[in-house]
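The structures come next, written out as structure tokens.
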Structure P
Amino acid sequence: MTKNQWLKDDFDAGDLPLSSGETLRSARLHYHQIGRLNAPKDNLILLPTYYGGAAAGNHPWVGPNSPLNPDKYCIVIPSMLGAGESSSPANTPGSQSGSRFPAISLYDNVMLQKRLVDGVFGGASLALVMGWSMGGMQALQWGCLFPEQVRSVLATCCTARCYPHNQVFLEGVKAALSCDQAFQDGRYQQPPERGLRAFGRVYAGWAYSQAFFRHERWRELGFQSIEGLLQFWEQDHLAQDANNLLATLNTWQQGDISNNPVFEGNYQAALAALTMPTRVIPSSTDLYFTANDAEQDALLMPGARLEVLASDWGHIAGGPGRESQSQQKILAAAEELLSEQAS
């Protein structure tokens, strides 16, 4: 691996005990790496993945003109369990394949990532854990579980748990997919295309804001009509496995950084453990990870500062490379967090 070339690898973890009491057999964590770990082992940055996203989806945050510069940092992107690259319903053989894939929590993901950091990167100190959406939830989970190892956290367009209205939104897209007769309760032989198309169309109405459509911001993405945007969302979801989508949706829907053996459901205690410098960056128009919910979380994190993205782009505003003004603000926050450590 050259210093500025992405390495793609798998970490084989063997049988992984899960917080549900089940065991994920022959667990595998897929990850991307760029840059090299330094001798003090203090230049590691972790970028957990988001819902529906592969590890490459976080690449736009990284580069020589970004504070996440591989000339200076070792940057690792671990792929979420269930999402298709790490152990997932679609790539797990035998009795845990498809709809029989076990339930995975935020805690399970982070504990497996911890094993990667300790086993492959020598227990390195994390200069920054940063993520969007479910990636941000994982970043906050890292911060509260391992405050002595994590030096800063940046979480965009997320909250530390899935709040009730967010859960209802997810019930809607789940129903759009699972009501396709071809879905067969997850035992489909062919992709449930009608359900996947419906999932994509319903999701698009939540991912962006009312103002995004009112001001025809979809034209900035190269679409000539709203229908063109919806067809893009259909095609994107036709390329994904239905059981993978539902497995990670369940992780999201049950997401709560206090739902683990460390905090035993004490949400305020989990938030209070985030004592390191933390930036919570919601979008002003996010329809499900709302700025108000993010603010209430941030108020209970001793190290946190809230910075709201004033954007029409809704939830999408916080995504890597999605909307340029928001990206600039997010990367400026990352630069500030990293610079504070050098001063």
Structure Q
Amino acid sequence: MKKNTVLVAMSGGVDSSVTAALLIDQGYEVIGAHMRLLPGDQSIQGEADARRIAEELEIPFHSLDCRDTFNAAIIGDFCREYRAGRTPNPCVRCNQQFKFGALFALADELGADYLATGHYARIDRQKDHVRLCRGLYKQKDQSYFLFVLSAAQLKRVLFPLGGLTKPEVRNLAEKYHLSSRKKSESQDICFVPDNDYIGFLERYDSPWPDHGEIVHINGKVLGTHHGTHRYTIGQRRGLGIGWTEPLYVIELDAEQQRVIVGEKAALQRDRLQVRDVTWSVPPQHTSLRVDCRIRYRHHPAMATLSIRPNGDVDVVFDEPQYGVTPGQCAVFYDDDCVLGGGWITV
């Protein structure tokens, strides 16, 4: 007998292809779906690759043209955040609005019971609750990018790759004879294929302010720059200024077009604030202890959370952390499981 129906997000890459193949083997009725997000040849090739995999697996296939809404919601936000002096995380926004937004809407339209993706994360299903947990393959764990999923959504999500390593996934692609088995890893930001985000910003959303002051935290002007969008918190290289000690970008003042620099110790922060918080495990108290990650590759640090009446969260770390960056995400963990997360403001 067939199990329930599952809609699988298919990019055309190896991870989503193996996800679909595994679910077929597990007895699910699988439907493939691809979202066209990008203009030009890259989007056309991605859809063709995904369609080919669906044909190889002999499953139905649907394609959604999301280019206009992706351009406005994700790429537009990416540019606005840099103009405001923040460093955005477009992958989290995409997960929220597209991979687990538009695709959930399609799943409902098709009557699918579940939505599956090729993320390296796990779902812990207990009798009375469901929790998002880190993938067992720590090098590829993507739970940080998935904190935007609510408890209700998690009940309908499948992550078949959560207990696998990347080499194991590639071996499975060979076993299933999938045409995606030789494809290389995708880049971090899909709409910046050369990873040159500065060039992308200046091509896509010009003009940008092209001059301003580089100022030491003591107030001394040390030099000039060609736009705050060219810098990120914690940056050391490429500042073009001399000082008695190595200097790092401490703050970006986009309104005054100032890059604030200082010694490494000035990068330390013992607290931050978080807005637009999503809880996959609703808190029972207004104060709780968590492991907090402030970047994808950040090692979780112990902290105390205080939840404000408006839902924003104050985070106080046991030990100061380097490189707290407005616009990035703070994600709260209980051991390997995600409790929730939101967007860093200060």
Structure R
Amino acid sequence: MPAITVDDIMILPRLPRPDRTAPERPVDKIVTAHKQLEGAGFEVRRPFPSLDLRSADPFILLDQMGPVAYEPHQAKGAPWHPHRGFETVTYMLDGAMVHHDSHGGGGTISEGDTQWMTAGSGILHDEVPPEELVATGGWFHGIQLWVNLPRALKMAPPRYQDLDASKLTLVSSHDGGALVRVIAGEIGGFSGPGSTYTPIAYAHASISPGGQLEMPWPQHFTAMAYVLSGSGTVGSQRHPVTEGQLTVFGPGSGITITADSEQHNATGDLEVLLLGGQPIREPVIQYGPFVMNTKAEIIQAMEDYQAGRMGNIPAEHVRGTVIGE
């Protein structure tokens, strides 16, 4: 990590500084991710949902998978399982993951790639390490984000987007001290390649030691920053943050993140995920892989899955199914 970078950051277009006449977003809350097992038994760090942050509208879940160095035959994935009512976004930093789904989408997601799967009305898929990683072991690090869909789009047709690393929009901070990879949405006039039903902004920033990232953020969006690795501070009050911590910002026009002068991690930079979106403000009822608005809709989703109305596992991939992540 980082999965995609540049030799000379100074050649990149630059983000504008936030409007100095508008209020900076204050730090509302800092949450430390908890650890738990998912899929076939791999560990994730999850800042939300949690006891400290139950709602992150318009997002449902954020999981950091790794970084971990797998021994041979130790890597695990998530076998075939259903989804309905939201979108999953998988961003790989180290290693690779293989995806298949019941609507013909899929492929290998490698370092810097992003996979965007709209479950909508229902889909079956699996997420597994490639055979080479299972056989020989190696580094693995990825992020999965669940983006909620509003009631009117819960039953949208499933779709799949494979965003190669080269498609990400690369920009620098106004002073050249941070590299920002825009994955989706618009930040400071720069748009990422991801096509979203729910309006969001999603990016990965690498901030050099002692550097500061001051950047505009859509005022009508929520704003959060999750530390993948390294340490630094957030906001003008310089609240300290470190690996595995999520900052929730309050209302305002821009955010500030500062890297400590020394970084004790693999990249030597403060690595941060930036995310936020237009709140949906609708009831959320979740049961495992189903995210709907009412209990009756959850029951219907379970019945539809059991009746095969969310699709079928292709014959070449039949290995059994589980209801899980």
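Give the label, chosen from P, Q, R, of the structure having the highest value of distance in nm of label points 7 Å out along Cα→Cβ at positions 26 and 90. Intermediate results must be reported in sequence, preceding the final value.
Values: P: 1.9; Q: 3.1; R: 4.1.
Evaluating distance in nm of label points 7 Å out along Cα→Cβ at positions 26 and 90 on every structure, the highest lands on R.
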Which structure, out of P, Q, R, was semi-axes √(5λ) of the Cα gyration tensor in Å, for residues 162-249 alone calculated from, if the result is 22, 15, 13? R
Determine which structure produced the value -1500 for helix-only ellipticity at 222 nm (-39500 (n - 2.57) for each DSSP H run of 4 or more, over all residues; to 500), calculated from the coordinates; the candidates are P, Q, R. R
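Rule-based calculations on the coordinates, nothing more; no lab input. Everything quoted here is computed from the prediction, not taken from an experiment. Cβ atoms are built from the backbone, for glycine too; each structure is taken alone.
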